[in-house]
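Q: Multiple structures follow.
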Structure I
Amino acid sequence: MNIDLLRQKIQEFIADSEKEPDRFSQDAKERQDIIAHYRLLTTETILNMTEDDIYQYLSKLWAMSAWGNKHYRIDKIITDNGLENLKRNLAQLLWAEADIAERWDSFRSKIKGMGPAMASEILCKTRPDEFMIWNRRALVALDYLGVKRLPRYDYQVTGKVYKYLCEVCKQIGEELAKAGFADTNLLSVDYFLWDKLQAEDTLAGICGTKSKKPEGPKPESPQEAVFIHNEIRDKLSEIGQWLGFTTNIEHNVADGARVDTLWEATIGNIGRVIYVFEVQTGGTIDSLLMNLLKCLNNSAVQGVVAVSDQKQLDRIKREVLGVKDLRDKLRYWDYEEVIKIHEALGYVNARINNLRLVPEGF
């Protein structure tokens with residue numbers, strides 16, 4: 001990390017606080033209120049939550065800003081995970097005695113539809129002395145400071161990596177304290193990252209930073225392969241929701257055909273159309289093709305899509321040539337393109353939602 005650049009930005013931050021005391025006081029009060037609210041959520045409180053309580057808990061997260069209809073999104077999270085399972089894993093993420101790296105990996109592997117941004121925000125707002133918020137803004141800020149080994153994709157944010165990122169932000173908090181800034185927990189560090197270190201925060205740099213072109217997803221372990229699969233599966237579902245489809249994950253489409261992601265639309269009183277997506281990070285291509293072929297037994301299925309890295313997609317294209325009933329109907333989608341589209345749609349939806357054109361819950 002470039003400590004000289006960090007200290008320069010901290011001095012600018014402190015100078016801003018002297019010029020705009022009202023704004024900084026308001027921000028400090030906002031942080032105090034956030035922490036006071038989230039710290040009330042003990043293990044017992046979380047385990048006794050109703051669906052309405054879960055909505056109130058999750059809807060206020062900044063990571064939910066891309067969703068105009070938050071009820072729909074949170075209902076999907078509850079449905080896909082089960083209320084009791086979701087509450088149990090939330091409580092364990094926040095309050096279990098195991099190391100945060102272990103708790104993080106457990107939560108990420110067991111809970112669908114809640115990525116690093118949501119999980120880390122919940123941790124930070126509940127235990128701000130220990131945990132940071134990881135999102136695109138944090139990536140831009142830490143990259144600007146020259147921090148090494150930053151994850152470019154959600155699947156790379158393993159428990160070990162998240163623990164490392166928390167330590168980096170604690171160093172930033174220590175530098176804020178040395179400079180005389182009074183409020184230096186990791187929620188305050190997040191405000192500093194947003195305020196002074198967004199040098200490349202533009203739509204053009206939305207999928208990483210301009211100076212470093214991100215590489216495509218490449219798993220380095222079986223665990224990372226699972227994380228890639230789940231990340232892409234969930235992002236496909238969210239893209240479909242933003243486009244106006246009803247979506248499902250890990251859903252049965254036809255006898256013997258369970259797909260990773262499904263988009264569905266109803267056309268008046270005529271019927272419905274379905275698009276299915278299979279994410280390939282492991283297993284055989286034969287099993288992938290057989291699963292997609294079975295999907296076509298459902299007459300509502302109008303499109304089947306294989307989603308993988310370019311090398312795997314090339315293999316799938318060669319293998320499907322021998323499957324007459326599938327080869328002309330199969331479409332292909334690269335992982336990296338999915339991630340870029342998800343980031344772009346998330347940005348657009350968040351900006352539009354900031355206009356508050358439709359009342360929340362409408």
Structure II
Amino acid sequence: MHDWIARHAAAIAARAERELEALVAVSSPSGDVRGAEEAAAVAAALAPGEVTVERPPCSSPNHAPDLLLRLTGTGRRRLLLVGHLDTVIAHPDHQPLRREDGRLVGSGTIDMKGGDVLALGVLRALVDRRDELAEAALLLVCDEEWRVGAFAHTDRFAGFDACFCFEAGQTAADGRDEVVVRRKAAGTVRVSAYGRSAHSGSAPDAGANALLALAAAAQAVAGCHDPAGPHRMTAVPTVLHTGEAFNVVPDSGELVCDVRADSDAAFAGVLAAVPGAVGGARLEASLLREWPGMDARAATAGLLERASAAIGRPIAAGARGGASDAAHFAASIPWTVDGLGPLGGGAHAPHEHVAAVSLGPRAEIALALTDVALSDPGHT
């Protein structure tokens with residue numbers, strides 16, 4: 001293993017548990033300004049002193065500004081590291097870090113404060129390679145878990161040499177280390193129903209039942225579910241709100257569905273499948289949230305091969321169905337690799353955790369990719 005990788009991976013692993021404990025101690029549910037500000041302050045304190053700290057506006061309104069840590073040098077390479085500080089866990093349910101049988105358990109550990117800690121470690125490791133760097137930037141956003149608008153940062157980093165995102169890591173079926181180079185596009189379909197209320201006992205047929213209309217819409221969306229099909233489409237109704245009293249025909253409501261496919265162009269077919277009206281109730285379908293997919297398999301094949309050689313073990317190219325901010329950069333930064341965070345599980349659940357033993361090996365992978373991105377003569 002290259003000396004720079006081994007030395008800094010050991011240093012990252014030695015600090016990672018304490019740094020993760022500090023970040024997880026902050027409850028930072030998406031949209032909470034105070035929590036985001038505190039988490040950003042902790043992350044900035046863990047960064048090397050050589051960086052400049054910027055707070056660009058968040059993509060989502062009424063959120064704290066995002067955190068951008070920039071390390072500049074005298075070289076040519078430009079590297080982007082990506083993470084997020086927000087979680088989906090509300091303040092009353094937040095759990096600080098605890099240690100259980102080799103697991104670091106707590107809210108936001110695997111999604112994705114464990115990855116943030118590794119990214120901060122890589123940024124520290126880059127301090128002694130500033131002669132090869134024009135810029136290394138670590139972008140930690142505050143709204144990844146629930147962003148419905150456009151992503152604000154794509155143009156700022158277009159043309160960088162590499163983008164490394166530190167969402168949770170994974171292993172291949174044969175046990176090899178794996179990173180994520182392919183992700184589905186993700187969307188949120190919202191169906192609004194507009195019916196007519198009536199007494200459900202004395203005049204039920206005078207109403208137009210929004211609940212029944214939304215049930216039909218849910219079936220229509222679910223009918224698009226075809227994970228083995230040409231678009232690898234998953235279409236899953238997830239949230240339904242309608243009705244206010246047991247004896248009143250519901251006159252309005254809303255259905256929310258999660259859709260994923262290889263391309264976001266496939267979502268148009270889901271919207272078209274929702275009927276315009278059912279039983280006199282009008283339905284309106286719209287795409288509330290739309291994230292692009294990414295497929296960097298071909299572009300990153302050589303990168304992964306050389307990084308594997310640098311650490312003396314194979315790094316496999318993997319896929320994942322979940323959305324990630326890496327996908328926003330893949331179109332303009334061909335060397336985009338995700339899944340560089342530690343191993344673990346239970347994202348968004350009470351048993352969310354990081355496997356402590358994975359921190360060092362996953363740091364080695366991230367550093368190996370970084371080393372190749374800095375030194376590969378065939379990539380400019």
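Q: Of the structures labelled I, II, which one yields 0.40 when FRET efficiency 1/(1 + (r/R0)^6) of positions 102 and 334 (r between Cβ atoms, R0 = 30 Å, to 0.05) is computed from its coordinates?
A: So the calculation was done on I.
Q: With distance in nm of label points 7 Å out along Cα→Cβ at positions 46 and 86 as the yardstick, tell me which of I, II scores highest. Could the numbers behind the result be given before it?
A: Numbers: I: 1.4; II: 2.0.
Structure II comes out on top.
Q: helix-only ellipticity at 222 nm (-39500 (n - 2.57) for each DSSP H run of 4 or more, over all residues; to 500) computed as -18000: which structure among I, II?
A: Of the options listed, only I reproduces it.
Q: Out of I, II, which one gives 16 for relative contact order in percent (Cα under 8 Å, 6 or more apart) as computed from the coordinates?
A: Comparing all candidates, it corresponds to I.
Q: When percent of Cα pairs over 41 Å apart is calculated for each of the structures I, II, which structure yields the highest value?
A: Biggest value here belongs to II.
Q: Supply the structure label, taken from I, II, corresponding to distance in nm of label points 7 Å out along Cα→Cβ at positions 238 and 326 with the calculated value 2.0.
A: Considering all the candidates, the number was obtained from II.
Q: With distance in nm of label points 7 Å out along Cα→Cβ at positions 38 and 190 coming out at 3.0, pick the structure among I, II it was computed from.
A: Structure of origin is II.
Since every read-out is calculated from the coordinates, none of them should be taken as a lab result. Owing to the predicted nature of the structure, the values given are computational and were not obtained by experimental measurement. Cβ atoms are built from the backbone, for glycine too; each structure is taken alone.
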